[in-house]
Structure I
Amino acid sequence: MRFGPVALAEARGALLAHSVELPGGSRLRKGRLLEPADLEALAQAGLTEVIAARLDADDVPEDAAALRLAEALLPDPEAAGLRLGPAATGRVNLHATGPGLLGVDAARIDAVNAVHPMITVATLRPFQRMADRAMAATVKIISYAVPQAALAQACAAAGQGALRRHPPRLRHATLIETSVGTDPGEKGRRATRTRLDRFGTTLAPRCLVPHRVTPLAEALRAASGDLLLILTGSATSDAQDVAPEALRAAGGELQHFGMPVDPGNLLFIGALQGRPVIGLPGCARSPALNGADWVLDRLLCGLPVSGRDIMGLGVGGLLKEPPSRPRPREG
């Protein structure tokens with residue numbers, strides 16, 4: 001592609017690089033393919049040249065290039081749970097066809113973006129929550145065209161399955177709360193219901209038990225649902241504290257305690273009768289983002305979460321501190 005000043009006599013079929021105001025208030029917009037009538041209007045406006053892009057024989061126009069790359073990234077949109085938007089101004093957007101989390105093969109996206117500086121793909125972060133119709137990624141050809149060879153290389157680097165939506169899998173959850181003397185109220189349950197509603201997961205009737213191992217273990221054994229949540233009246237501060245011990249007493253397994261995400265440090269995960277269990281940190285009573293959101297979202301979408309996964313969340317894990325926090329980071 002050649003870019004720069006072009007004499008009007010040579011500008012037919014070139015792409016106008018900058019909008020031009022014409023006498024009478026009309027305007028030729030940037031990106032317009034210049035035709036004889038446009039050149040005549042420019043000449044009458046007193047111009048002898050314009051800044052324009054002229055495509056070479058091996059160039060692929062921006063819209064066609066963006067669409068080809070988007071189709072390479074998403075060869076089967078229905079299976080991926082995403083859809084392609086129309087190509088315009090060198091851009092194709094990819095949207096979710098329902099709620100879920102975005103799956104990203106970061107190595108493939110990086111490989112595409114490394115091919116040519118004018119060929120770009122931007123995505124949401126891996127495992128970011130998406131609502132129905134949310135934009136998951138955008139393919140953008142920055143210039144008016146790119147070389148055919150570079151586009152072919154980028155499409156090959158995209159491979160298959162670089163992007164997909166992980167839809168919700170768990171449809172019913174039980175929240176067990178413990179009390180230390182007084183009823184903790186509805187704040188934690190309301191926040192939990194809001195989180196579950198994002199994925200259409202229902203919440204079982206309220207279950208409140210004393211903050212002791214035996215009644216909590218009994219409640220866990222009796223709980224229904226695909227996912228069990230524990231929100232204690234007193235913070236879980238050790239792997240042998242009340243809630244982890246109750247999980248073991250119920251016949252379950254504690255898989256990991258602690259999280260390098262703040263707020264959210266005091267989370268634990270486990271399993272009981274093949275169902276995931278999350279011991280929620282106290283900050284889960286607030287609707288603000290905390291580490292428990294990241295674990296909860298993945299489990300609701302049927303994705304496994306290991307202790308190693310949790311320990312890998314520290315980079316970027318310093319989240320905004322809620323004003324209601326009892327012990328602020330900087331007192």
Structure II
Amino acid sequence: MAKTAIVILNFNGVDFLKKFLAGVVANSPEGEVIVADNGSTDDSVSYLKQHFPHLRLILFESNHGFTGGYNRAIAEIDHEYCVLLNSDIEVTPGWLNPITEFLDQNPHVAACQPKIKSYDQKDHFEYAGAAGGFLDALGYPYCRGRMFDTLEVDNQQYDNPVQCFWATGASMFIRTDIYKKLGGLDEEFFAHMEEIDLCWRIQKHGLEVWCIPQSEVYHVGGGTLNKSNPRKTYLNFRNNLAMVYKNERAMKLAWLLPLRFTLDFISGIQFWVEDSFAHFQAVLKAQIDFVMSIPHLNQKRKQFKKQIKQTSVSRNSTSVVLQYFIRGKKHFSNFN
């Protein structure tokens with residue numbers, strides 16, 4: 001059996017499968033490519049059976065979301081490493097080896113990501129991960145190569161391997177036993193922020209997350225939910241608050257949550273002015289649903305304390321919001 005399973009979760013993505021799957025198979029001879037279908041209603045399954053009969057296919061009767069789909073798929077996998085790979089990604093020759101070799105040599109590292117670049121603008125980093133994900137003091141994510149909506153051109157300025165805070169769910173390499181031990185992705189997130197939440201737990205368990213830019217892939221992006229969809233806005237804001245509440249220290253939450261509610265409300269007003277009232281409503285609903293879920297989130301905090309070692313996790317002590325919007329620092333190299 002191959003050491004690495006490349007798991008592609010598909011939901012009504014037959015067009016992406018037609019475009020990218022053959023390249024994944026051709027460029028991943030060291031691994032086993034597995035497609036997990038999340039209850040697709042398009043021609044995905046018939047296409048796979050006809051054109052890729054040799055690939056392992058895991059079928060679900062309904063759509064369990066990004067989180068539930070991967071949890072169910074990885075429960076059936078015994079490979080040492082697994083890669084959570086989006087169906088809308090073009091991989092490059094030799095993309096597996098730099099990361100699997102790094103994991104072989106560094107048992108204290110649990111998860112990694114390659115360099116993520118834009119499929120449509122191949123000289124630019126891509127939103128979902130770029131050259132490694134980070135989290136600021138207020139719980140806002142950003143990337144080496146992407147600050148909010150500012151995407152940098154890749155001039156090899158971030159080609160050094162680096163320990164980061166989170167690895168993108170679009171192409172996350174992870175030790176299968178650690179994924180299972182820590183409970184995998186939080187299924188209540190459905191999609192968005194779930195990989196950051198998992199990486200936070202990985203670090204609290206005393207392990208590390210890295211970006212290895214010697215491996216490079218190209219991401220289309222927006223395959224799960226388009227940026228213009230208010231549902232995406234809702235999930236991003238709700239899940240971010242839930243993630244912070246689950247993982248942050250109780251003393252810090254006392255001042256952080258009121259500040260975050262204020263900043264997120266301001267963001268909602270900006271959405272209303274620049275986009276639509278529907279996005280403002282999505283932010284408000286995210287805040288209300290988060291408050292209603294606090295008793296349940298308290299139970300999760302207790303559960304994770306029993307499950308995880310609770311090592312302290314360090315991260316940037318300043319605010320990316322302040323640096324980006326007030327001081328005008330648009331690039332990762334200016335912020336850190």
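Key figures
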{"quantity": "Structure from which -11500 was derived, helix-only ellipticity at 222 nm (-39500 (n - 2.57) for each DSSP H run of 4 or more, over all residues; to 500), options I, II", "calculated": "II"}
{"quantity": "Which of I, II yields 1.00 [FRET efficiency 1/(1 + (r/R0)^6) of positions 39 and 71 (r between Cβ atoms, R0 = 30 Å, to 0.05), calculated]", "calculated": "II"}
{"quantity": "Which entry (I, II) yields the derived value 5.0 for distance in nm of label points 7 Å out along Cα→Cβ at positions 63 and 295", "calculated": "I"}
{"quantity": "Volume of the Cα convex hull per residue in Å³ - highest-scoring structure of I, II", "calculated": "I"}
{"quantity": "Given 19 for relative contact order in percent (Cα under 8 Å, 6 or more apart), calculated: source structure among I, II", "calculated": "II"}
{"quantity": "Which of I, II leads on distance in nm of label points 7 Å out along Cα→Cβ at positions 215 and 279, largest value", "calculated": "II"}
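Laboratory data are not the source of any read-out in this text; all were calculated from the coordinates shown. What you are looking at is a predicted structure, and each value in this text was computed from that prediction instead of being measured. Cβ atoms are built from the backbone, for glycine too; each structure is taken alone.
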